[in-house]
Structure I
Amino acid sequence: MDDRVGNRSWLLAAFAVFAVGWGANQFAPLLYHYRTDQGLAQSEVTAMFSIYIVGLIPTLLLAGRWSDRNGRRVLMRPVLVLSLAATVLMLFGVQNPFWLYLGRFLAGLASGAAFGAGSAWVRELSAGSPPGTGARRAAIALSGGFGLGGMVAGLVGEFVPAPLLSAYVPHLVLGTVALVVAWNTADPYQPVEQSVKTPLIPASAGTRRFLLGVAPWAWLVFGCASMSFAVLADLLGGDAGGLPTAYAGVMVGVTLGSGVLIQPVIRRIAADTPPSRPPIIGLGAASIGMAAGAILAAATDLPGRALWLLPVAVMLGIGYGTLLVAGMVQVELQSGVGDHAGLVAVFYVIAYLGMGTPYVLAELSRFGGPVPWIAGLAVVCALLIPLARRQLR
């Protein structure tokens, strides 16, 4: 093992993961600005938001396997460069929307690699700590970057001149520092030559228990999150006292912060109750949050309407955090040592498909506006509860 591994080496790896997560979500609170300042259509900005998953999915499936054969740091170095390059391209979005599409796509590529290989790097540098410490550190780094990146971008974009440029400056600074400090951070992982190639999609992903008990609701992990800060915050931003971008940034922080805070509670519930209980709780929160969101979107004359999104964002954040933990618990229950990592990747792929929710809703809203479709999602969440209960007994 590399003799540079010390008690604090994991912090440098976690900072690298944090920086990539920051870059992944800094675009979300700027949707309102791109619509109003740049004159882009709702469907265009939501397509830019959602194209992130097109880049994320292949690297999420492939990058972890590549790092298992070659090491963590050797992959994270170009990933940090790619994350910075994505942000640089976003700066040119004020001249041509093409650069926004490309920047979001590259941010997805970087994120997919960081979520797998970067998280493994943090866990391995946390060796010797109590069980679960490394996984918790990696999760906090990812969630913290996601939440703070969106919140700070929203605040900078609201109060600093040239918002569609200045909002990206914090990540340029943060990403550069992360690249420097993580470049030579220790990598204790010793790649092992595998004589037998494991399938990209494990057999456990094709079982009835996973296909009917987990896959139908897994997309709601990020479906809940993006509904809060990319759909509802954008719809209600015009009522936010003239501060739509700061408002969207705060909603990113509230949503993801609520999701992080609920996770320890759900882990305890998962340890002491039947396996179907956490998904039922998460789907219930998702259904309530989306139903309340539909009511707010429809109540255009409600006094203080923008403030009412705060409790809705908390509820959707609880749905996000609860379903994330529920999914990881189910993956652990349904997989073995040989296919655990593969099933984790499949679950995350489905979960991140939920980030396409804003785009799908924008397209569907051409027919009757967004309210009936948001309400319809609330009904879908409620209908998934008996399915999850029956399949996960």
Structure II
Amino acid sequence: MLRYLTAGESHGKSLTSIIEGVPANLNLAEGDINKELIRRQIGYGRGGRMVIEKDRVEITSGVRLGKTMGSPIAMVIKNKDWENWEEIMNRGAGGKGKGARGEEVTRPRPGHADLAGALKYGHYDIRNILERSSARETAARVAVGAVCKRFLDEFGIKVMSWVVGIGGVEVSSKFKVQSSKLEDIFFNAEASDVRCPDKKISERMRKAIDMARKNGDSLGGIFEIAVTGVPPGLGSHVQWDRKLDARLSLALMSIQAIKGVEIGMGFGVAESFGSEVHDEIFYRSQKSEVRSQKENLFWPIEPRFYRKTNNAGGIEGGMSNGEPIILRAAMKPIPTLYKPLRSVDIKTKKQFQASVERSDICAVPAASVIGEAVVAFEIANVFIDKFGGDSVDEIKRNYRGYLEYLRRF
């Protein structure tokens, strides 16, 4: 199985990721990870931090001669802004933790981890909470997701995302769930600075962000993730914590500011009859096969068992069913506002306006890239769990056998 940890603070010296369980002999370069880090940083509505930071990863262990070794992979992303915060973030026992801007933070922001974290850990300086709870941590998770994407690519599995709504401005339903042109939608989204596949709606989203910026406010939104090339049978129905939909929901909800997750039709199933919800199953007696020159794998382009709709979002009974996996996540507006809300000072107990930390106006486009990363990790995890093996070649042998079994079923 795969597992990972991240470490680091928003204005600390660096962010660190350690991922264990990646099979040996996977081609992996720092460039594979850097391109995902760049995608996370772009997007209309991002704040000044993205101008300072140009995230680049350094792989410090687990890779030799361009291939994984089967040992834990450690990755470090340096914070360029550390130079401006070194005195404030002093790690030594003799440091005061103060500088030109280093006064204690005692005014919790509504909607942030500030107050709950201070109460839980007994901190009267909220900086000890906000530095770790910051979404800056997601850069480390995107690095982990990039490794998993590199693995999934060996098996023709793609993880894609796009933004379907910002501040109530939403795309047409033609881009949701039922689309058979997922890669085209992704291509169009990549060309948009709000990662929306519809050009006209993208412009309306930018205007909404501009208005929020003018008003000192922030905006949330909704993004969608599609995973293609997934074989049936990933995950399991036998225990609650092995269900694929449960694991994916947990992964997406763990992203800072995510408040809701849907799979397939999501909440729409509660408003429909069963005959309108469940995807009918069909069978074709003949199969069409193509040899992948890259992988030397036979993949049934037209599986014998198939569905004409995908309301389930590719998951039934906690397992993938062979259709594209479709997920949707809702991100709340960023709680740090340039027009701060009222709060109470945790030391003086007097009411103040909440403190302001440098922040984005809208980070939904970035959140969609982070969503790809955490989903890629979970898909890679259940894939390795099912097909086993300590090297990529061993897993490929096991996977070929499974595909052959599916053809005969």
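As an exercise: helix-only ellipticity at 222 nm (-39500 (n - 2.57) for each DSSP H run of 4 or more, over all residues; to 500), calculated from one structure in I, II, equals -9500. Which structure is it?
On the way: I: -23000; II: -9500.
Label of the source structure: II.
Matching task: 2.6 is the computed value of distance in nm of label points 7 Å out along Cα→Cβ at positions 315 and 347. Pick the structure from I, II. Display every interim value, and only then the final one.
Values: I: 2.6; II: 4.5.
Derived from I, not from the others.
Quick check on the output: 1, 7, 11, 18, 20, 16, 12, 8, 4, 2, 0, 0 is P(r) over Cα pairs in 5 Å bins from 0, in percent, for residues 43-234 alone, derived from one of I, II. Which one produced it?
Details: I: 1, 7, 11, 18, 20, 16, 12, 8, 4, 2, 0, 0; II: 1, 6, 10, 12, 14, 15, 14, 12, 9, 5, 2, 0, 0.
Comparing all candidates, it corresponds to I.
Which one of I, II has percent of Cα pairs over 35 Å apart, as calculated from the coordinates, equal to 32?
On the way: I: 22; II: 32.
Structure of origin is II.
A short reminder: the numbers here are calculations on the coordinates, not readings from a lab. Keep in mind it's a predicted model, so treat the numbers as computed, not measured. Cβ atoms are built from the backbone, for glycine too; each structure is taken alone.
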